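Structures incoming, each one as structure tokens.
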Structure P
Amino acid sequence: MAVHAQVQRVLDLIEKSGNPEFHKLSPQEARAQFEAKAPILDAKPIEVHRVEEQQVDSPGGPIPVRIYTPCENEVPLPVIVWMHGGGHVLGSVVSYDAICRHLAIGSQAIVVSVDYRLAPEHKFPAAIDDAFAVVEWVASNADAFGGDPTRIAVAGDSAGGNLAAVSALMARDAGIQLRAQALVYPVTAPDAESDSHHDNAEGFMLTRANVLWFQSHYRRDERDRTDFRYAPAIAESHADLAPALIQVAEFDPLKDEGIEYANRLSRAGNQVSLTHYAGMIHGFFSLSSAVDAGRDAIAEVCAFLSKHLQ
């Protein structure tokens, strides 16, 4: 199948913009470009009942979080801990604000968006240390902001999907009972050598050069590739995990590792839903103002989380 016509129009716009690829920029320049351009084709912000900023204490320092409450609630609401994408180098609670608003309203759950530390200033495992510290904080403090500590899910896209998947493994090992995990084209493998990484290396927004640039900034050295907190696919056990939704895109370098991770979870006896979005590229989840499938994917995540949290 060819790239969807709506996606092709986005790719044409990107080419006409003349913006350099991230790997040709410094991390600071790439962040500035991402923050400026990300909202253009993303979901449009919608109103929620309350948005508040907090900081979570952790051994690595205070972690900023943004908390979205969808409605007035007399009883505790379920909680989704959201981890944004950006290759562990880019992204923020600001650039993912609109998506978190839609997740809160669509799932009728409180969304806690994690502003984890970014590489290369803070290399692995800083991001997962922050992400899981927030999961632990929510499990212990959800009632303080109207959440139900017995109904927690983790979710994220791309690098955030990596952090969500690893957090689900760590939550299991720590005795935290998550209700669900939603992984949008997640990074799960220790390398970038699957067929889809090479077949989709150029022309589909996330290029191989950018993937390798992200990895080089996030890793300390090659030994990190042997740590499940870097690559959840290599965990010793994938048993007894929260039900998972994994979304992959046809022309995404990360497609194969997302499919393989779904297979690993299924073989370990977990409940897994895998959705393959034909004609889509990496990042389509954040293109919902221009790509109908982006809206469909957000709606699917909301329905999945609502089912397991309500």
Structure Q
Amino acid sequence: MTISMGYLLPTRERVMAGQHETGPILALADRAAELGFDSVWIGDSLLAKPRHDPLTSLAAIAARTPKIQVGTAVLLSAMRNPVLLAHQVATLDQISEGRFILGVGIANGRPETQAEFASAGVTFEKRVGTMMEGLRLCKALWTGEPVNWDGRWTVRDGVLGPVPWRKGGPPIWGGGSAPGALRRAGRDFDGWFPSGPADPAVWRTNWTEVHRHAEEAGRDPGAITGAAYLTLSIDDDVAQANARLDAFLEQYYGQSAKVLRGFHGCFAGSREEAVAWLRAFVEGGATHLVLRFTGDHERNLESAASMRAEFGE
């Protein structure tokens, strides 16, 4: 079994630090490609957790790195008009020549997130239905055939051009570990891409549920990618690793680290312990590990690149 390893670019962290330039982000993507990472990823938020726009940034990365996959981790697609989103994604898939993965999610229910949806003109309570209908409309437009649509949006004989590089559009991975997210991953999506919890055994149990939903829907579970979005704080000084992780989580999310550790896939400890933790996800069925780092990114990239041989094939 081939294991892919991805890297989440620190767009949110850069903006929090007042560093709005894109050059350092693009350089980190270049470095990940040089070190043999299979993918680079960018998260999404408009106002709640400000950061660089993922689709624009990934287009720049795809144009300068000829092999590495690029993906959203995850895009809050419900906040985008699906006609516009279909056009952007089709163009990005063409720029990347089929290397784009569309990771999507619905976000949490914190007040700032609800305000973010309101600012985009989207009813927060209806975000799941909005997301799913929007993605169905995207897929219809990606055929390149005339589309007539009556629903949340109205389209009359709409023809999209360009169509994506890949027929039917890029693979869509769904985030989340709630029962509804597991059901959608099994029935509707090409991959499952949760950001937690930290226990690989729980990931494995949920992955079994995704497979069950796929089978009930008449789909081949083997055609669905199992991915994991994991945050690493690596240091031989375990106390220091934990302190760094707690500080990172609290600054990033504005919540207690103790609470956040309960539902995020987080690890703090030595390199050897990190390898064992990651290997447990692989043994549970994960074939694409997307890593987010605390601390120095250059050092962490090199460390993670050296790990992959220890849990790879």
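Laboratory data are not the source of any read-out in this text; all were calculated from the coordinates shown. Everything numeric here is computed off the predicted structure, so don't read it as measured data. Cβ atoms are built from the backbone, for glycine too; each structure is taken alone.
Largest in mean projected area of the Cα convex hull in nm² among the labelled structures P, Q is structure Q. Here the criterion is mean count of other Cβ atoms within 10 Å over residues 10-17, and among P, Q the highest value is seen for Q. From P, Q, which structure was Rg and Dmax of the Cα atoms in Å, for residues 82-241 alone = 15.6, 48 calculated on? Derived from P, not from the others.
Upon calculation of mean count of other Cβ atoms within 10 Å over residues 74-81 from the atomic coordinates, which of the structures P, Q produces 22.8? Going label by label, the one that fits is Q. A value of -11500 was computed for helix-only ellipticity at 222 nm (-39500 (n - 2.57) for each DSSP H run of 4 or more, over all residues; to 500); which of P, Q is the source structure? Source structure: P.
If you line up P, Q by distance in nm of label points 7 Å out along Cα→Cβ at positions 98 and 114, the top spot, with the largest value, goes to Q.
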